[in-house]
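Listed below are the structures to be examined.
Just so it is clear, none of the values below were taken in a lab; they were calculated from the coordinates. As the structure is a computational prediction, the values presented were derived from the model and not from experiment. Cβ atoms are built from the backbone, for glycine too; each structure is taken alone.
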Structure 1
Amino acid sequence: AIVITTYALNRLRPRVLVVRDPDGKPCRQHVVDLRRRDEYRPGMPYQISRELPLGSHGIDLRVFTEEGLEHT
């Protein structure tokens with residue numbers, strides 16, 4: 001996913017644009033607000049675990065910034 005909005009009080013739970021499925025394949029783009037997601041296990045909220053290097057999983061950020069983000 002691509003981070004599109006961060007929140008000062010909780011930077012690890014931003015709004016993201018999901019562009020890959022769990023297997024790393026392109027998927028229908030959609031926005032997920034991690035602040036509003038339920039926990040995936042008790043006491044373990046969905047949140048950013050690490051930053052990936054540019055180009056990871058074949059995602060070219062220039063494509064999204066030049067063409068504009070498509071989020072439905």
Structure 2
Amino acid sequence: MLWLIAGLGQSLAEIPFETLIGENIDDAQQGKVYGCHFAFSHLWWAIAYLTADFGEAAFPEKTFYMDAS
């Protein structure tokens with residue numbers, strides 16, 4: 001459930017960030033700003049995956065995903 005909320009929030013936030021960067025940053029600097037935004041957003045995904053992996057390893061008796069079968 002938390003992944004759904006996080007994904008929804010990111011989807012709602014991504015479009016405005018891209019629009020803000022495009023409208024407010026000089027053309028010469030846009031590549032650097034987009035690259036920084038990409039790296040920073042993916043850093044948080046890496047942290048989230050590591051946290052989820054740690055949670056699953058620390059609590060093996062709990063279910064941290066929804067099984068479709």
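Suppose you compute distance in nm of label points 7 Å out along Cα→Cβ at positions 5 and 29 for every structure in 1, 2: which one lands on 1.6? Spell out each step's value before the answer.
Numbers: 1: 1.6; 2: 3.5.
The read-out comes from structure 1.
Comparing volume of the Cα convex hull per residue in Å³ across structures 1, 2, the highest figure comes from 1. If helix-only ellipticity at 222 nm (-39500 (n - 2.57) for each DSSP H run of 4 or more, over all residues; to 500) comes out at -2500 when worked out from the coordinates, which of 1, 2 was used? It must be structure 1, since only it matches.
The value 2.4 for distance in nm of label points 7 Å out along Cα→Cβ at positions 13 and 61 was derived from one model only; which of 1, 2 is it? The read-out was computed on structure 1.
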